[in-house]
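*Asks:* These are the structures in question, set out in turn.
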Structure P
Amino acid sequence: MDALLQQLEDALGGFASDPRVVLGVRILVGYIVVLWLACALWAFVDMRRRSGSLVAPYVTATVVVLASPILFPLALLLHVVVRPRVPIAERRLARLREAALESDVELPACPVCGRPIDTAWLLCPRCRATLAHVCDRCGRTAPIEWDACAWCGATFDPPGRSVRTAR
């Protein structure tokens with residue numbers, strides 16, 4: 001039995017001493033170390049994109065580095081689970097989209113064609129519907145629904161734009 005173990009040891013020793021095997025092992029170890037450090041850099045950059053914290057990227061990269069070249073896949077898995085889902089830029093873009101939609105909703109629309117209009121317009125540029133009165137007394141614009149000028153008190157006649165003074 002000892003002779004069999006001695007032959008096995010000699011065969012493995014001869015295999016391990018071959019220069020091609022030594023070179024291959026060194027290349028493999030170098031590749032794993034470079035991959036380990038590249039993953040630490042990726043975790044750092046990814047956390048900077050996703051977190052507003054100044055400390056979080058450094059903590060994440062440190063955890064990956066301290067996990068050693070053997071356990072760094074587990075540290076990366078932990079990073080992927082713990083990190084914020086959405087990057088900061090996407091959150092800002094979503095807030096800008098919401099603000100743009102809110103500003104579009106707040107724009108008044110023409111009662112006839114539904115296009116956005118300005119509150120100071122007298123006519124809709126698209127369908128030519130009357131949108132406001134011009135007070136002959138003070139010259140201010142009032143919405144078409146108003147029966148009287150809010151600034152001077154003049155009343156508007158329903159069919160036309162003539163003005164009579166309030167008593």
Structure Q
Amino acid sequence: MLGVDPSLRSTGYGVVDYDDSRFRLIEAGTIETRATDDLAGRLGDIAQSLASVIAATQPAVMVVEAVFARAVNPKTTILMAHARGAALGAAAGRGLVVHEFSATTVKRALVGSGSASKDQVAKMVVRLLGLSRTPRPADVTDALAIAIAFAHRNGRAH
């Protein structure tokens with residue numbers, strides 16, 4: 001499964017396989033866009049890059065973080081929603097089924113508490129994937145956490 005943490009600046013993605021209650025990292029990284037490019041170009045970069053990841057890794061589903069509203073900075077929410085739309089378009093173009101999880105749902109699935117810290121979630125990602133260190137940047141860790149949470153909830157493979 002492909003987990004996506006959408007952001008206009010740096011969209012994190014992580015592809016994991018889940019078999020016999022074990023996780024295996026397939027691929028993970030970020031899609032960085034240039035702040036000097038226009039919005040359409042940046043969204044196109046996200047969509048094309050995710051389409052390439054999907055083509056290369058052939059995940060069965062994509063799980064994306066749900067949009068959440070931030071009263072302090074509504075512009076951030078709008079830009080995240082645009083990046084999320086680019087990710088959804090890439091998934092639809094490849095025929096992927098898409099699910100969405102809130103940050104609280106991801107935290108609950110990995111740590112057992114919807115109020116878990118980012119550090120607690122990161123430690124569970126490292127443990128479940130058998131990694132030697134926390135993936136960086138945090139966008140990658142968050143994307144992997146989303147994919148793992150889906151697998152825990154649904155028991156689906158790659």
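*Asks:* One of P, Q was used to compute distance in nm of label points 7 Å out along Cα→Cβ at positions 63 and 87, and the result was 2.1. Which label is that?
*Replies:* Attributed to the structure labelled P.
*Asks:* Something else: Supply the structure label, taken from P, Q, corresponding to helix-only ellipticity at 222 nm (-39500 (n - 2.57) for each DSSP H run of 4 or more, over all residues; to 500) with the calculated value -16000.
*Replies:* The correct label is Q.
*Asks:* If relative contact order in percent (Cα under 8 Å, 6 or more apart) is calculated from each of P, Q, which structure is the one that comes out at 34?
*Replies:* Q
*Asks:* If you don't mind, there's one more thing I want to ask. Out of P, Q, choose the structure whose coordinates give distance in nm of label points 7 Å out along Cα→Cβ at positions 23 and 135 equal to 9.5 when calculated.
*Replies:* Considering all the candidates, the number was obtained from P.
*Asks:* Given a value of 6.1 for mean projected area of the Cα convex hull in nm², for residues 15-78 alone, point me to the structure among P, Q it was derived from.
*Replies:* Q
*Asks:* Looking at structures P, Q, which one was mean count of other Cβ atoms within 10 Å over residues 7-14 calculated from, given that it came out as 9.9?
*Replies:* Derived from P, not from the others.
All of the numbers you see were taken from the coordinates with simple rules; none came from a lab. Because the structure is a prediction, the values reported are computed rather than measured. Cβ atoms are built from the backbone, for glycine too; each structure is taken alone.
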